[in-house]
Structure I
Amino acid sequence: MDSDAVRRAMHELTPSLAPGLAWAVGLGDEVHQGVAGVGSLETGAPIEIDSIFRIASLTKPITAAAVLRAAEDGVLAIEDSVEAWLPELADRRVLRDRTGPIDDTVGADREITVRDLMSFTAGYGFDFADFDHQIQVAELRRLGLGVGPPAPASMPPIDEWMRRLQTIPLDHQPGTAWRYHFCSEILGVLLHRAYEQPLDEVLAELVLTPAGMVDTAFHVDAARQQRFTTSYTVDGTVDGGTGRTVVYDTPDGQWSAPPPFPSGGGGLVSTVGDYMAFGRALINGGGSVLSARSVDEMTRDHLPPAISIATEDDIGWGYGVDVRRPGGSDRRSPGSYGWVGGLGTVWWNDPAHDLTAVLFTNRSVDGPHGARTIEVFQRAVYEALP
């Protein structure tokens, strides 16, 4: 692999598209990696290969892998109703019209299952195609349940979070549509209650330690803060654009202490080395994390052909990952899977090339697909293949 070509492309991204970044590409038995730019515009501290980044929604695949491991261990089954662990989700009501009013509802046709949560079809979350007209999203925001970029220090404690969620009707009948994000949050609570342990301990036991992920956690302790990057966004938003770069979070900010609500949807920090270890475990049949059968289940498309998760492309969904369908517009091979973190991270596995690619930056992207940094990285990786 021409890793020098990837390195040159990554250096061209700083500082205009990201103050700093770290990247890694696994190809067969080889791992190529590099860094560019700074971890902090204020101090000028350079990015190092072990710099720690907020990975936002790249938390979701790790949470999904933990649920599959729990199923392998017999703690739960994918077809189980979730009510044994999440009684707040019993007797659900469903919006008659997704635009409201919020109290115009009908009864749910059936109980929510673990599979519904894993495939993001349980009835909670964002519709990328019509986000602004979802009355459920407005209610999730009103109740402070985490609409927007991750802000772990401001979340309510777990049981209070679930109490508030209990008051909100489903956006659709279970199993009938795809909605983003909130199912991963609920899965985190499910793991916490099923194991009767804090979520950080559950993830460590089931995924992080078996994969060798030594720097992945819900907060950064004092001993590691010198490696923690400052997070930036544009004009105070995570919507991208060409405006002024501003600080979103500092090393001693939101992630400096254990959060009241460990977010299974967006709360982890990590390094490119840790995430490379996770990606290679999956592409090699699960490694010490999962069985090959569980990896196959996690990374196959669970949505019917008529449903796509993105409005601009034909993309399916597995468990915690998107799945590239045939005829897609990006460079990934059909069957490739991965995801994006809104604070500036991306990972994908391309089994057709035995390829794992990880890019962590410290500036937010403008959505789950199409960010310029991701486009440049993806093109550089595929053009560098032998």
Structure II
Amino acid sequence: MKKIFSLVVILLIICGLIWVSCQKKVEEKVVKIGHIAPLTGDAAIWGEWEKEGIELAAEEINAQGGINGRQIVIIHEDDEGTPQKAVSALNKLIKQNKVKAIVGATLSSTTLACAPIAEKNKVVLLTPSAQSPKIAYAGDFIFRLFPSSSIEGKYLANVARRLKVRRPAVLYINNDYGLGLKEVVIKELQKNEVFFPVVETYDPMNTNFRSYIEKVRRANADVLLLLGYPKDMALVLKQMHELGLKIKTVAPDAFEAEEIISIAGEAAEGVLYVYPILPNAEYTKKVAKKFKERYGKIMNIYNGMGYDAVKVLSYVIDNCIRNNRYTGECIKQELYNLKDFPGVTGAITFDQYGDVVERPFEVRIVSHGGFKKYEFK
């Protein structure tokens, strides 16, 4: 009996070793890239947009033979837009999935929560869309494709200047994104010695903005700088319309979402906002055509950022594998060495803070229920 038991134990050990060996060989045939984003919840629109671009890029790369013969496997993790769940997703990707690079997180708050852990574990975190200025100082392994609020805030301030603002009211969402944007906009406009009669922040879960609107009315503000997410900005506009407050409103790129039109309706008409430009290049047009064939809609900037994130990572990972240095450290260094990588969102070069060199914005307006380019006369 003891001999049989010993034989069984030996067989189990052998099977275990064979399984581990097989798993290792399977692992060597793929490149795992994580993706942390809100795929459910109020911020899911951005996560889904990123995911569409990410999947298209991965499909293209795999159809062309993958990364140095290895197929890309994208592991999507839903953080629901909360820092706690983003951190849990990050730990899973690092400890269980053994990823060396992650696309994400989507929001500023979730990215900043993940940054110290990614930095400690030497895993590259490449956010396609987070904008807080703090991200530039979050660590050497933290990179960003989307323009920082430090850049967008200056464009917003320029729009306000073109409107000859003297008494702007500022209403911003109380998170890292809203705070970062507010600070840049105020700092820029203070150069023109404008007076801010109202600067108010609101909780991301707030749905009643009437008290804020009344403060703006009583302050006799001439422009409202509305810095938030689509749902809350739409509710502010709707309630302003219901209360009869008419004021020129300026918003950030987050404003361009169908949720704005579906909630605010005619109350959104005339709102000006800034938006990063997709370059009118042949490569961008080619990818945009593929995107439309794949998803049946026009590629937007967030789709493009997700697409470029995978393309950039696949390029630098390929370099690391070819040099037998497939580590987070190598991926990080290759990203810093990158110069004018041809992305659909424009040429990609990272500065010493891991931010992409400045990208252009344009001014857009809501007109006749749609989002259109706006030219000042």
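To which of I, II does the computed value 0.55 (FRET efficiency 1/(1 + (r/R0)^6) of positions 112 and 360 (r between Cβ atoms, R0 = 35 Å, to 0.05)) belong? Before the final figure, lay out each step's value.
On the way: I: 0.55; II: 0.85.
Going through each structure in turn, the value belongs to I.
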If you rank structures I, II by FRET efficiency 1/(1 + (r/R0)^6) of positions 88 and 232 (r between Cβ atoms, R0 = 30 Å, to 0.05), which sits at the top with the largest value? II
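Have a look at I, II and say which one yields 15.1 for mean count of other Cβ atoms within 10 Å over residues 40-47, as calculated. Walk me through the numbers on the way to the answer.
Working: I: 15.1; II: 19.5.
This value belongs to structure I.
The value 13, 45, 33, 8, 1 for P(r) over Cα pairs in 10 Å bins from 0, in percent, for residues 136-263 alone was derived from one model only; which of I, II is it? The partial results should precede the final answer.
On the way: I: 11, 33, 37, 18, 2; II: 13, 45, 33, 8, 1.
Value 13, 45, 33, 8, 1 for P(r) over Cα pairs in 10 Å bins from 0, in percent, for residues 136-263 alone corresponds to II out of I, II.
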Which structure, out of I, II, was helix-only ellipticity at 222 nm (-39500 (n - 2.57) for each DSSP H run of 4 or more, over all residues; to 500) calculated from, if the result is -15500? II
A value of 1.00 was derived for FRET efficiency 1/(1 + (r/R0)^6) of positions 216 and 280 (r between Cβ atoms, R0 = 30 Å, to 0.05); which structure in I, II was it taken from? I
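Among the shown structures I, II, from which was the value 24 of relative contact order in percent (Cα under 8 Å, 6 or more apart) calculated? Write down the numbers at each step before the final one.
Working: I: 24; II: 17.
Structure I accounts for this read-out.
Ranked on FRET efficiency 1/(1 + (r/R0)^6) of positions 120 and 184 (r between Cβ atoms, R0 = 30 Å, to 0.05), which label among I, II comes first with the largest value? It would help to have the intermediate numbers written out before the result.
Working: I: 1.00; II: 0.55.
Comparing I, II by FRET efficiency 1/(1 + (r/R0)^6) of positions 120 and 184 (r between Cβ atoms, R0 = 30 Å, to 0.05), the maximum is at I.
Once mean count of other Cβ atoms within 10 Å over residues 152-159 is calculated for every structure in I, II, which label goes with the largest value?
Working: I: 16.1; II: 22.2.
Structure II gives the largest value of mean count of other Cβ atoms within 10 Å over residues 152-159 among I, II.
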Among the shown structures I, II, from which was the value 5, 23, 30, 21, 12, 5, 3, 1, 1, 0 of P(r) over Cα pairs in 10 Å bins from 0, in percent calculated? II
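Values in this text are rule-based calculations from the coordinates and carry no lab data. Given the structure is predicted, the values throughout are model-derived calculations rather than measurements. Cβ atoms are built from the backbone, for glycine too; each structure is taken alone.
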